[in-house]
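All of the numbers you see were taken from the coordinates with simple rules; none came from a lab. This one's a predicted model, so the numbers in the text were calculated from it and none came from an experiment. Cβ atoms are built from the backbone, for glycine too; each structure is taken alone.
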Structure I
Amino acid sequence: MAEVTGIIEPRIAEIVIGGTLLGNFSAISSRLSALQMFSIEESPDKLVLLSVESRDIQKKPYLFFIITLEPKQIEVQYSIALDTSEKMRRLAVVKNLLSVLSLITDLYAADASDLYQYADSAIDDVLSSLSQSYSSLFNNYDSLFNEYREIKRLNIELAAANKGLTVQASQLSEENKDLSARLSALETYSDESLMVMIEDWIESHSDTMDIMEFSKTYRITAPRVEQMLNKMVSMGYLELKG
């Protein structure tokens, strides 16, 4: 098997905080065993919680943290990748430590003063390392996120309104079809009605008939008017002059 060389080892850091064992390590181990992120090793004088976050190409732990609970103190060892922020890594480890301690407050008590000071220091280091440009970027992100939520809300409202308008447009289209059909029926005259209309027109226009004007006025096609005039002449109702 070929030997792998040149592997860059991560840095190791440590946190030590005072503590007091209120119960026993067996009870703590039993309670934390449900957390699949930890491998737990118990001995009469301490309890070790190991969390491996990633391994190197040789399968050795690369990113990890180890929480060791002793009767009078808590020791945390953790690795820091060379291409990551040491301050952010420390803050992440403190967060995980607080999560663990919150589950065993009746069995183990961390020294409040030590814990608060260390958490405060870790948070302060991260906040103080943020550049003004980052703060501006975060503020811009927050502003854009609020605008995004507002636009999303308006989009939902507009989508609902558009759906309503689509329904109304469909209803209006159907109503328009009905009106068009009714208008078409009203504009379709029987032969008898049309003959009466032609007679009235001729009488009111000095015995003359302008087919195009009549057709336009009553919305009747000129060919039908001509057809009806021929019929009226053949029936003797009208007489052509000149």
Structure II
Amino acid sequence: MPDFESPPSPEMQREIKSRLKIAEKVRTGEYYREAMTMYDVSINDPMSERYIYIFITGCSVIIFLISYFALQGLYPLESAVPLTYLTHDSVEDMPHVKSLQAFKNENPSDALLRFLIKNYIVMREEYDISTFDRDVNGVKSQSTEPVFKDFQQFIDPRNTESPIKVYQRHSKRKIRLLGPPRRVPEGMEVIFEALIDSRTDVKKSHWRANISFDYSGIALDEKSDTVKPMNFIVTEYHSKRLQDIK
């Protein structure tokens, strides 16, 4: 009887098909292309991505440094300018409390009245656009309604003699008392000097101010041993030019 070989097993058949397929790919060159593709995916692509990440990181660091130094260049917003100030007596230059009394044992009420009158005249007669509103409010708080109404009419820009119209922003008017207030039957009389400082000239003149007022003075409440509230209100005010100083 003839001897017949047994057919290959299924595993052997799959192996044969696989090798035949590989042989076909080698013959056509497809095997080489697949091998190159796998090499690119496993070797070349990660290397390229690594270099791209390094490049992006480097650009980010450079941008951060440029932004940081640019921001540093913006500060401080204002450059500090050193100011040298020479003084001979630092104690005298320090703020300190000064007595209003002109001489020893002067009545405190008289000393305070002299200060209030001087302060009122300065607020009313001086002119500086930067402190004008403050001075007007000060006059209002220490004047009766008719007195303040007359003052309002005087400073009204529609008045040709109003300091707002005459001096505007180009000039200032400073006041200096030439002596202490002097008592007269109607109240107090004060002689003062007015100095007008403009951009081109300085003019001086002497004036007389007559002021009437209600003043309660300084009094002590014996029951509470505290100072009673002080009242000072101007009831009448007039000023007159005496002479111009050349």
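Tabulated results
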| item | result |
| --- | --- |
| Highest-scoring label, criterion being volume of the Cα convex hull per residue in Å³, among I, II | II |
| Distance in nm of label points 7 Å out along Cα→Cβ at positions 155 and 227 - structure with the largest value, from I, II | I |
| For volume of the Cα convex hull per residue in Å³, for residues 139-210 alone computed as 111, the structure of I, II it came from | II |
| Ranking I, II by FRET efficiency 1/(1 + (r/R0)^6) of positions 179 and 219 (r between Cβ atoms, R0 = 30 Å, to 0.05), the structure that comes out highest | I |
| Label whose coordinates, when helix-only ellipticity at 222 nm (-39500 (n - 2.57) for each DSSP H run of 4 or more, over all residues; to 500) is calculated, return -19000 (choices I, II) | I |
| Top of I, II by distance in nm of label points 7 Å out along Cα→Cβ at positions 67 and 147, largest first | II |
| Relative contact order in percent (Cα under 8 Å, 6 or more apart) - structure with the largest value, from I, II | I |
